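Please treat every number below as a calculation from the coordinates, not as lab data. Just so it is clear, the structure is predicted and the values come from calculations on it, not from any experiment. Cβ atoms are built from the backbone, for glycine too; each structure is taken alone.
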Structure P
């Protein structure tokens, strides 16, 4: 079968016992970054065959993985961190396996999207994950304008070097909406800062953000 395995987003202690066993027992492990996953497997004392599966080769790897499944092998699929398929490769592989009539399962675990949502303090009963914020100014503004009437809490991904640009655009489009910037989740310098786009931009202008981050946007008031 194909088994998607969620891996830690920063703290190796978050790797579950079941995830360790699956990675140790799978016939093959496919990973978004073999160097990153290779170091993790080495720490676990696992020496399973390791192959790459990332955005640029996922379509070809999907065909390859299905052949392994048809041959009776168990394949574990992991991303760099967190849950495979959530803003990371896996969708094409999962779809190919399903269409080929193969069994697909999963070892659940860490995900920065849900962790940031809960830590934001915003409503969690209804939310939407909207992937990465666009890099270009026009696309960024259009996406933020789409949240003007969005009543659900919105979770998006952004990078530290683009955060100030994103907050400046949000200050124009969603000035009265509350945001939460969740950085370095599960790591030593984990930090969650909440406020208006203007307040957050003022803060991060003085203290340039570092590390992985997730941006959470409060839903529009009813």
Structure Q
């Protein structure tokens, strides 16, 4: 019997659910998935970026209830320190926290213009001008991390919280055919071929398209 439950929204559309799920799997937590009906008003508002607060994913582990992806990451790190969710080196760890936290606090235009949709693939896609600074900033983050720590993940040989936080961005760049330098394409390929990501993609493939507002076509 799993010791924890993780409340999730759509696997096709919900980037925050993906991040929380990745973190729990990386930590080695035994948990049961509890899906939220995407027709639920609160869940739908979260997926459409209309909610003032995001309560999914939500981890329940014994008496602990924790939501917000970075809070989940910190709780899992405290509970499973051997999992190596953050880099061991204090300088790298601070850097990792910074680029992970930036996902939580920024890139709103990117999320609006390129909503996560694992079912979709565009051969070309016009990215509106407001989202381009977000893409440029992400490219700067990835380039700096890969040059500093050597890859193939952002902080070296093994995935960290930063890769869980940036993984949905990789799916967006794949879905909307965002072009990048070769080394950044290689990073996206590393993340998208990560066995945990392949497992998530397989589960998402079984979900029907339920939210027409997120089926972007232009």
Exercise. If distance in nm of label points 7 Å out along Cα→Cβ at positions 103 and 143 comes out at 3.8 when worked out from the coordinates, which of P, Q was used?
Worked result: P
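Matching task: 18.7 is the computed value of Kirkwood radius over Cα pairs in Å. Pick the structure from P, Q.
It traces back to P.
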For this session: Given a value of -11000 for helix-only ellipticity at 222 nm (-39500 (n - 2.57) for each DSSP H run of 4 or more, over all residues; to 500), point me to the structure among P, Q it was derived from.
Result: P
